[in-house]
Structure 1
């Protein structure tokens, strides 16, 4: 198997060598981490003391976020939560920043790729790959804005949302939430425990005290890490979830279609990934007994160019399939590939039935508590 990695070296070195332990490189970055910590503390203190106030919008807000940079499964988790709320009879909207897009100060609704756009709707280039993926998979509105308060208000006023699922919102203190669900990577945990850039933490692990629930994802160590979190924060419900391959997704006449996982078993594949932590993607393909003839890695949120497409096609001459992540598929689908050659691995967020019931009961209780009573003076 040949491996080719594209630029993104700094992020990879930090993630794989610096953030895993308190070594010399981490210590060298400690002064910058101290400055970052001071900024985080000042901002948090302003909210605790009431100098800055979170704004409540006209519907309950449930946030899915994390404490670390990199993938913890937020996108599948947000899809899971929004889907369960819809099944429970609500009209949820997903609100996201639109990371990687050219939104500027606008609020736009993300739309599936290939759809004609109308006023207020944003293209992939405007809303970014994660928002486009959410729009491909969720039947309700996905509203994007750097100003998450304005985006939530738009989701309620324009699209009739009666509950907002805030994607990657734990650090966005300006929008008041009724429940913060914090995801922790069961493989990496909190890394070396240091703040950026000396470690992977966006804020100290003690910030878990603000969470309404913690969900440990992705890995065989998840159960042990959940026990550790429960010891550190005994008052916060802690659950264990998994990310599970569900299907392959291909393109047929411009539309996304699901295909069985069995189509990749034993096949020669070129893997393409432009995500923060692709290790789990490779693990899934290994479990499916796919045989990687070439591995192409690109930086997170990479905007694929014509030269990238040509490189992928060249590698594909020695393979049966090109397999990418769903986040990459929303960007690669505009390029011409041989029919049936390009597929993505679709992954779902899952919990054991008892845990799912408990987490949804918590979410529904918080929604009910946020509803006005209707009582007079």
Structure 2
């Protein structure tokens, strides 16, 4: 491998640290925009987020390559990456955070035999972008050009993972990556190198309950949660410093009927679970000592049919849930106890085929 990606690391690291540097105020800033991908119309919608209230207003729309699905935003807030299932590519958009508009930068193919991009994710320091492919059971890796946000394939990729990988997430410092392998009933854990290489940690992949889908790492990096579709369960793992996963006592925990997405509150005390079958977002208390899940009252709030992707605002004050049928975004406030309450005007009807959802600072 050349030293080219290493130079990108330094530049991207400075960008990321410029956002996070010592600054609780930076992390507490509310998102300014929300992005939603629409598979039916092949577009990406930009919603303005009202400061203080979290309400959404459709602001602009950009054309995307066929079949836009998962979307992820660079930690600088300057770029968005969209996985396109029909075109088998990752499309890059430049984000004008002042104007709230998207400009296409270019696209790169997702390699791998029978590739079917499922989830796209940017590691926390903004150096690399990774894409899971359910068709080829692989992970594609790209490094980010810091001046344009354009993607360049990383040497040594794609890498094989478990059967039909779904989501990929990172710990907050970008030391480890975790992938839910839906078809294999496993979770792969990798050490993320400075060159972008993914190296399996000892014992990976880790066997778990069948059909792991959504993943979430607790803000302190100590626990990992996985939703298991069709099983009504959420698994909880303790994450060792070397990335090895150890099941939490009592795991898996019964949660609904068909959980899909998971997210934690910013203080790490509450777990939120999207529940398509119950048309709800479920709430569970996280035991800070063990990582186990404890019942809450109320236990849920209503959401749309086939609610999937859920995102917690960087301020920790709001949660957004994307529902596929009908296509709508459900918005909630989060109180001091982690309880959700619908925001005025929610749900917000979107273009047909709502699929991916992301927030932009």
Structure 3
């Protein structure tokens, strides 16, 4: 247990408490919010450390008392208390180790989610629509804000490609392990022989680059306008309000047709472009630490198959942690918290092993 580090964190927390009460800080909204956020992030560590220090003090006191106590019943009670305090110390030490792990700086950020149909044609697009509905239902349960950016749907209700934003507290921390290939095994509605088909859908969860400096040179952009449209006449527009932006150096293409004006769509498209460029920077940096990432949940590779949804067995299986849940109907209705929590714990465990 790094007591020096914990003491430094406690001292910084106390310092922030003093700073936040100063008139010049209170009058500066931006600075106050920055310091308040830092203090809020430190608070779980400080509270856990306070409990740890109290448990250690109680244990030391009980051990001193045991040396002088002669009454057999009291000795038995003190020995019982010592065992309880030792268990408390072990539990709190474990919690502190997790709290002291390096935090993902993106955890508090909003996300842009991208869902794309892979192998399987119409059935893949139909399952893409199932996944989009699942994530949107989960977002609604958490009272997060949803905003469509670009939806390319099919005439039979599928999704070839969907890009949408989810805003709220800790969105990326919850959803970041969803990136990868999702495989579905089921009998399609169009299948007359009752045969099970296997299809895939790719999901990408990108931390929004709202407050990150991403250099974009206007000369590197090719901007096209076109008329927005959709299956069954959805979003049909007689004016060229939809925007497609190509970032020439990287070949990244983004588009937006959800807004009702060219200006709105351009702003949203640029927001997605900044986020994708930021994500590319993160992906490139993570490749340099591939040996570390192998110990964590997944590799972050978009091509990695992470999960299978087997409708015949009513089973959803996450291949990274070997977890099988037999509640597929509830799962695709947005009840995914149990899976996300298991992934978070597995990632923390892997990081602790890496620290050791």
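With Kirkwood radius over Cα pairs in Å coming out at 20.0, pick the structure among 1, 2, 3 it was computed from.
The structure behind it is 2.
Match the computed value -2000 of helix-only ellipticity at 222 nm (-39500 (n - 2.57) for each DSSP H run of 4 or more, over all residues; to 500) to one of the structures 1, 2, 3, and report its label.
Attributed to the structure labelled 2.
Which of the displayed structures (1, 2, 3) returns the greatest value of Rg/Rh (Cα atoms, Kirkwood Rh), for residues 37-148 alone on calculation?
Structure 3 gives the largest value of Rg/Rh (Cα atoms, Kirkwood Rh), for residues 37-148 alone among 1, 2, 3.
All of the numbers you see were taken from the coordinates with simple rules; none came from a lab. In this text the structure is predicted, and so the values were computed from the model without any measurement.
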